[in-house]
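There are structures below to look over.
None of the figures in this text is laboratory data; all of them are computed from the coordinates on show. These numbers were taken from a predicted model, which means no experiment stands behind them. Cβ atoms are built from the backbone, for glycine too; each structure is taken alone.
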Structure 1
Amino acid sequence: MWRRTMTERSHTASITRLFNAVAVWVTFIQCTNGIPWTQEKFRHQAVTLTQNETLTALSHSDVEQMWQTYLRPLLVTRYPGSAGSHAVQELIKTSLTSLGAGWEVMEDRFISQTPYGTLPFTNVIATLNPSAKRRLVLACHYDSKYYPPQWHGREFQGATDSAVPCAMMLELAQALKEELKAQKSSSPNLTLQLIFFDGEEALFQWTSTDSLYGSRHLAQKMANTPHPPGATNTNQLHGIDLFVLLDLLGAPTPSFGNQFPSTVHWLSRLQNIEQRLHSMNQLVDHPNSVQYFWPDRPVGQIQDDHIPFLNRGVRVLHLIPSPFPSVWHTFDDNEQNLDRSAIQNLNKILQIFVLEYLNARPATPSSPQDDL
């Protein structure tokens with residue numbers, strides 16, 4: 001009798017525990033729609049800003065300020081380990097930490113073997129909200145190509161390659177500082193991360209070991225870093241929603257084709273933003289015949305800082321013009337040959353893209369004329 005009663009009680013307790021476990025799991029599924037956080041990127045929906053919201057967002061974008069504050073200080077010889085490289089690192093760190101949006105700015109310092117012996121490298125990584133699981137990443141390289149003085153006796157500025165992309169990213173953080181600050185609390189699980197790579201350029205001749213020093217190191221480091229902290233089966237690469245790499249920007253009428261079918265819908269969104277801003281007369285020297293983004297035009301893949309991330313499964317949107325600027329890797333890649341209108345237009349398009357991806361709507365007085 002006693003044994004039978006204990007068995008029944010044990011059976012009942014087991015059923016109760018099972019029922020409770022199922023109830024918890026069902027509740028979890030209902031709350032999360034059954035989607036692990038690492039898969040949310042594949043179903044992410046960006047908002048579309050109204051015209052008033054768009055105008056409000058763009059009202060803080062100032063290409064002249066960008067030129068003086070960010071671009072010109074970047075137009076120095078800045079190969080890894082050089083005085084110019086250290087100055088640019090300080091510019092990036094100081095600019096972002098002074099904005100008041102609460103950027104966490106970190107350095108990824110390492111030593112690597114190169115054709116010229118061991119050299120120091122430093123990646124700079126700025127994260128708006130480090131506690132967020134998911135990140136939209138904007139990236140560029142800040143180093144300039146190394147030309148030995150005894151060969152040329154001239155200084156290579158690397159204006160399009162890649163001072164302008166760096167300046168654009170800093171200007172974006174400056175222009176959208178209020179919107180980004182508000183976004184931290186409105187969307188705590190999605191944030192913006194800016195990565196400035198060192199050592200993209202080959203120091204002697206492009207090979208798998210003499211190139212992409214910074215991105216190779218950081219991709220490996222991220223793959224080995226649990227994310228969120230304490231996780232056992234997810235790392236920082238899982239946290240990247242989309243890796244947007246900017247390179248060779250600043251020449252007239254750039255054309256961006258489709259390298260990756262998996263992210264072509266985001267290239268299409270950039271095309272849509274370009275069209276919207278054109279119709280609002282917000283783009284300069286941008287006649288109907290000009291179009292920057294061509295999602296229906298496939299182009300071949302290019303070796304660049306996205307490769308170490310792409311090879312580890314990160315989704316990439318590579319914003320590099322095809323064909324390359326005519327001044328690429330020449331001493332004419334300087335300030336004099338930059339196209340101010342194209343830079344201003346790309347600034348605006350990229351800023352709206354970031355806000356819409358982050359679901360960050362600028363605060364603006366409501367108006368019945370808003371286009372929904």
Structure 2
Amino acid sequence: MIESKLPNVGTTIFTRMSQLAAETGALNLSQGFPDFDGPAALREAVGRHIAAGHNQYAPMTGLPALREQVAAKIALCYGQTVSADSEITITPGATQAIFCAIQAVIRPGDEVIVFDPCYDSYEPSVELAGGRCVHVPLALPTFDIDWQRFSDALNPRTRMVILNSPHNPSGALISREALDRLAEFIRDRDIYLVSDEVYEHLVFDGQRHASVLAHAELYQRAFVVSSFGKTYHVTGWKTGYVVAPPALTAELRKVHQYVSFCGVTPLQWALADFMLEHPEHIAELPAFYQSKRDLFCDLLAGSRFRFTRAAGTYFQLVDYSEIRPDLDDLAMAEWLTREHGVAAIPVSVFYQAPPKDLRLVRFCFAKREETLGQAAEKLCAI
């Protein structure tokens with residue numbers, strides 16, 4: 001008999017809800033992907049590079065032209081200079097980047113602080129490295145860090161803290177002041193950071209993303225992860241990157257080269273071309289997704305759901321306690337899918353120990369206007 005290294009891991013809730021949506025014909029607002037395509041110029045560039053013969057291995061660290069575009073973007077957005085050669089690594093997706101960062105520095109017996117609710121890939125990656133996650137719940141309803149609980153979780157075994165902002169599933173943002181406070185807590189400790197910033201450009205209402213890349217003290221111990229898939233509406237391309245100081249990048253690359261070695265070559269060429277030729281895409285992204293958020297929320301205003309508009313990401317949490325308080329959120333997500341034709345994600349799956357009476361589900365609004373309209377009509381009818 002095989003003794004599983006991940007005995008508590010099964011099929012993810014995202015796969016399960018997408019399958020249920022497909023089986024029932026429900027509108028899929030559960031899994032986080034758009035139902036529209038990425039920019040035509042970007043898609044056309046892939047075909048052009050395939051035809052041009054760019055179909056063999058890319059360099060292990062990523063195509064130089066793409067790394068240079070990432071460095072230029074970081075300078076533009078955050079005012080920081082990073083080396084395309086020694087600090088940027090292109091990876092097959094952000095999840096792989098996070099995995100490699102964790103494997104690079106976590107050893108058996110180490111502890112990693114994660115903030116619940118948190119993305120489901122963190123803990124398995126830590127466990128496979130021999131470490132243990134310490135779950136610190138974020139304060140409700142704002143999803144801010146509870147600094148007393150964070151302080152209580154710190155101990156000599158703490159080796160890493162994983163941040164996520166803009167935050168999945170809540171859409172909350174971490175502030176520069178919170179980053180400063182985090183720096184105070186870990187300044188004299190041997191602790192690394194993974195900063196999951198895959199939704200860095202999806203920040204609304206005139207707010208700015210507080211990136212660890214722009215925090216000189218924290219960056220010196222950080223792996224900062226982002227995603228081309230989220231930024232360019234091409235989640236199926238599974239292409240991301242990680243930025244870290246040279247010494248940490250060197251350790252990450254030792255792992256990365258034996259996990260995948262490199263990312264997909266023609267996709268990297270296409271992204272490099274598009275970033276160079278269309279810098280306006282990133283500047284326009286907040287307004288693009290804010291309009292979708294506002295449309296969805298405006299349409300839900302007449303429903304029995306209660307919510308606060310998400311500050312970032314393309315996810316909207318809603319409280320259903322006035323509709324079916326008798327159902328836990330997993331049962332509610334299934335009920336919405338089967339009985340009302342709209343699939344959602346229950347928020348409790350992002351927790352180790354969900355708060356009692358949590359009555360929140362997550363909808364993805366990275367959808368066409370007609371999809372959001374149809375979904376809102378069904379939800380308002382409940």
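Couple of notes before you dig in:
- Which of 1, 2 leads on FRET efficiency 1/(1 + (r/R0)^6) of positions 253 and 285 (r between Cβ atoms, R0 = 30 Å, to 0.05), largest value: 1
- Ranking 1, 2 by FRET efficiency 1/(1 + (r/R0)^6) of positions 45 and 181 (r between Cβ atoms, R0 = 41 Å, to 0.05), the structure that comes out highest: 1
- Origin of the value 22.5, where mean count of other Cβ atoms within 10 Å over residues 237-244 was derived from one of 1, 2: 1
- Here Cα Rg over 2.2 N^0.38 Å is compared for structures 1, 2. The highest value is that of 1.
- A value of 0.10 for FRET efficiency 1/(1 + (r/R0)^6) of positions 197 and 325 (r between Cβ atoms, R0 = 25 Å, to 0.05), calculated from one of 1, 2, originates in structure 2.
- With semi-axes √(5λ) of the Cα gyration tensor in Å, for residues 69-212 alone derived as 23, 20, 15, matching label from 1, 2: 2
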